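Novice: Several structures are given next for inspection.
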Structure 1
Amino acid sequence: MSNNDIIFIPIKLIYDFEGFSYSDNTSHIHSTFCPSTSGDYMSLPSSQPLSHLEPGIRLLHKSVGFIFQAALRAAIKLKLAEHLQDGPQTAKQIAQKIEANATMIHKILRLLATQNIFTAVDKHQFAMTPEAEFLLADHPHSLHKAVLMLTDKTLWEPSLHVAEMALGEPIFKRIFGESFFEYWERNANLPHNFHDGMASFSTLENPFITAKYPFPENSLIADIGGGTGGLLLGVLDANPKTEGVLFDMKAVTDKHILHKLNDDSRWKIENGSFFEKVPSADFYLLKSICRDWDDDHLIQILTTIRQSMTKTSKVLLIDIHLSHDNQPNFGKNLGLLCSHLIIGADERTQEELEILLQQAGLKTTNILKTDCDLSILEAQIG
């Protein structure tokens with residue numbers, strides 16, 4: 001038997017893609033050919049089911065998932081949402097405005113519409129959807145910069161080398177010549193940078209946090225590694241008799257937005273490294289900081305904070321808590337993505353975070369689940 005011998009596979013199987021419908025529901029044999037691995041020239045009996053091949057088809061679909069993220073990035077770069085916000089248009093109409101290839105614009109919109117980002121309203125026109133609204137740069141909770149950051153080359157290119165990362169190779173440094181954090185400290189003023197992306201990310205999440213955790217009057221709240229201050233701004237706005245300290249590197253806090261509070265007497269900025277010293281406060285916010293570091297670095301950060309705490313101070317770890325199951329969880333995506341930052345960086349389970357808190361001399365006192373992916377783990381000196 002040669003490698004050119006064939007078996008018959010149904011046409012129906014070739015088109016059995018998720019989301020498609022077809023009129024022929026039979027699993028019987030038709031006339032499409034593929035190489036046989038049986039060792040004999042044969043055609044399968046027409047009554048033999050092919051359901052055992054369906055998992056392979058599903059796997060095949062998942063293998064092209066990356067192109068969706070590429071289309072999402074392209075939609076922002078081409079400002080497709082801005083062009084559709086006043087009403088449905090064809091790809092050709094958009095292409096004429098931006099001097100682009102109409103076929104490519106159609107393909108991008110067509111793919112994104114399969115996940116409710118834009119929608120096809122007829123054979124040629126596309127329109128906005130609630131999800132697409134968040135692509136607009138001027139949306140009050142815009143994810144414009146977040147998507148550009150998450151699809152930036154600093155996360156995209158290392159993703160091609162996850163296998164090498166699993167073998168312990170420092171892929172980011174090999175590609176960019178320095179660590180992730182060194183790169184973005186040096187390039188903090190680049191458009192669509194990591195810090196602006198995280199600020200955009202947080203803009204969507206912050207209202208869920210401020211709605212869940214009320215801060216007592218006269219509290220001093222320090223946002224550690226707080227970026228441009230979006231979370232602290234939301235906390236101070238929701239709790240008008242509190243004051244705040246934004247703590248981060250100077251290159252980041254130079255872009256702060258705390259002036260939007262319209263009361264400069266209630267906040268201040270301090271610069272430094274959370275590996276060395278942090279300000280004294282009643283409450284310490286660490287939002288999405290834990291996942292950026294491996295266990296040893298995270299214990300060091302928590303220990304630095306504990307050294308500035310009083311017996312009544314509280315630290316709030318605001319993260320996605322993983323679960324030990326097979327269910328989709330945004331944290332599982334981010335956990336692997338954070339491996340690009342430093343090997344060992346990860347989202348963690350509640351239990352894993354509590355163990356690290358204990359090693360830093362802290363104990364859990366409360367856990368609150370927000371109405372988004374995030375949970376708030378409250379801790380004090382143990």
Structure 2
Amino acid sequence: MKKRILLISPFSGDEKAGHPNIDDQFFIQFLEKNRIKSRYITSKHVRDCFAKNQTTQIKFEDNAELNPNSFLSCLKYLLSLNKKIENDIYFCGFSEKLLLAAYLVYFFKESTFTLIATNNFGKRRVKKYGTLLSLFYKICRRKVKLIVTHSTFEKSLVEKKFKLPAIIKRHHLCIPRSSLSPNRNDSVITSLNVGFMGPDKLEKPVGDFLGLILADKKMTHNYFIVNCKTSDIPNEILSRKNVVVINKWLTPKEYDELYSSFSFAFMGHDENFEGKLSGNLCDSFALAVPWISKKIEPYIELSELFEQPICLFYESGNMLSLLDALEENKVVEMKGYLAKKSSEYFNVDAVESSLSLVFAD
């Protein structure tokens with residue numbers, strides 16, 4: 001393990017930041033457990049959450065003045081850090097602007113960078129900015145020791161496109177939260193709850209989900225639209241009795257309880273998203289909720305870890321076929337199997353074992 005390291009978490013924020021804050025707290029626990037001397041740059045909210053019932057030897061510094069989307073902000077912030085420079089710097093999430101600033105600040109230092117990717121290398125982004133990204137990482141290669149990815153697809157993309165070493169880390173957000181698992185029994189469920197967790201965005205459009213709702217003319221199932229602009233939803237859908245629209249910030253407990261109530265979580269990500277790891281997909285493993293998605297990576301890779309079906313794949317424009325698949329109603333089997341088997345791959349020991357590779361000498 002490292003003698004002393006610096007970790008920079010630029011995206012952690014207040015309680016509404018969601019997944020990034022959970023990432024931070026897991027890393028902090030790992031560092032503390034393994035007695036790794038470190039400075040951790042993160043948000044006050046994360047520090048307060050961790051320190052509430054625990055004491056720590058980790059030295060925290062505030063990221064409030066660090067804007068990862070502004071090169072000048074990144075440069076100014078890094079220059080303002082304590083002059084004592086650790087040999088190993090870990091970016092728990094990063095932007096190219098932050099990385100470029102760090103490259104310039106530490107150019108004459110022996111510091112190496114380990115980049116823990118948070119959806120930096122999706123198919124659309126690499127296709128659109130491939131040449132520029134290749135040039136950028138070629139310049140930074142002398143500093144970048146390792147890129148940490150979440151799937152074979154993402155790892156191969158990094159190695160092939162940017163010629164940088166990469167490893168796969170199992171994601172702790174997938175670790176089952178058994179206390180919140182929905183009630184499972186052998187009764188026949190006649191009406192399914194299918195949910196779309198927003199927001200509706202470029203690589204995660206809600207359109208296919210709305211198409212599924214319209215295809216269900218008999219209103220057989222219940223549909224939940226969470227945190228999407230109602231102005232983008234047709235009145236024909238909003239007026240249906242089997243459609244529930246929720247537009248408010250959910251506490252972590254409220255979020256998990258709602259997600260656990262779904263028979264299926266509708267992902268909606270398109271081909272441009274391919275390569276990224278959806279937080280909703282992690283939630284499906286953690287809460288044993290089967291998902292519906294297009295046949296893209298890493299959905300394919302992760303579904304193939306299991307011998308039995310744990311999801312439904314669909315094609316845009318073919319919602320009737322998806323509706324037929326829902327009518328087969330194997331959700332009880334899927335939920336039970338997923339709850340039983342996901343912990344064999346995603347558990348604390350397995351995730352910490354992969355994380356040990358990230359912090360290895």
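Laboratory data are not the source of any read-out in this text; all were calculated from the coordinates shown. Just so it is clear, the structure is predicted and the values come from calculations on it, not from any experiment. Cβ atoms are built from the backbone, for glycine too; each structure is taken alone.
Novice: Supply the structure label, taken from 1, 2, corresponding to distance in nm of label points 7 Å out along Cα→Cβ at positions 252 and 324 with the calculated value 4.4.
Specialist: Details: 1: 3.2; 2: 4.4.
Clearly, the read-out refers to 2.
Novice: Further question: Suppose you compute distance in nm of label points 7 Å out along Cα→Cβ at positions 172 and 196 for every structure in 1, 2: which one lands on 3.3?
Specialist: Numbers: 1: 2.0; 2: 3.3.
Checking each candidate, the match is 2.
Novice: Sticking with this one: Here relative contact order in percent (Cα under 8 Å, 6 or more apart) has been calculated and equals 10, so which of 1, 2 was it run on?
Specialist: On the way: 1: 10; 2: 16.
Working through the options, I get structure 1.
Novice: Which structure, out of 1, 2, was Cα extents along the principal axes in Å calculated from, if the result is 78, 50, 40? Walk me through the intermediate numbers first.
Specialist: Numbers: 1: 78, 50, 40; 2: 67, 45, 38.
So the calculation was done on 1.
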